[in-house]
Structure 1
């Protein structure tokens, strides 16, 4: 990969590491900036897998928000609607599972299209 230098033009799509944001997410005017960033963080954690399971505390820290604000963002992704009249069109699925080894529940996130 070519070395990046400050002040030199570059093409983000040519970078091999990082996450590209689909225009449908990036340009959706009804999604807040925080929700868009959360979607990107989940995509980054997901990588090539179908699901990911970062903790809410880890996500909140990475986004610079409180856990409560993160939960609001998650609800916005789960309850997203579009169209006229608005129809449910969730952008994530959240499954709650019990992890015996840790003796607690954990969220598993799936990005939906």
Structure 2
């Protein structure tokens, strides 16, 4: 579970950051046909964002840089009060008035995999 502060997440969420949790894309079954749009993320790779075609709620994001994973967006949770971020990423793009929890790690960009 994480908060992403990149400019693209700020734009797509209409908020200072987007919250979600990372899962293996192969573990997810999608029913229905969400609407999508793709943009170049701050990393330079293509990010495809999916949202509900009826209400516009953000559902998930997939990126070409790590296509085996997807980020399930916070608004999809049945009980969002159980969401507990474990890290903040792209903090170099965070708005100056965002208050960071000192209990979780912060990364100026995405943490390196491996």
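So the values come out like this:
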item	result
Computed -9500 for helix-only ellipticity at 222 nm (-39500 (n - 2.57) for each DSSP H run of 4 or more, over all residues; to 500) - originating structure among 1, 2	1
Origin of the value 21, where relative contact order in percent (Cα under 8 Å, 6 or more apart) was derived from one of 1, 2	1
Test item: log10 I(q)/I(0) by the Debye sum over Cα atoms at q = 0.09 Å⁻¹ calculated as -0.30, pick one of 1, 2	1
Structure with the greatest value (metric distance in nm of label points 7 Å out along Cα→Cβ at positions 3 and 27, set 1, 2)	1
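Bear in mind that the values in this text are calculations on the coordinates, not laboratory data. This is a predicted model, so every value here is computed, not measured. Cβ atoms are built from the backbone, for glycine too; each structure is taken alone.
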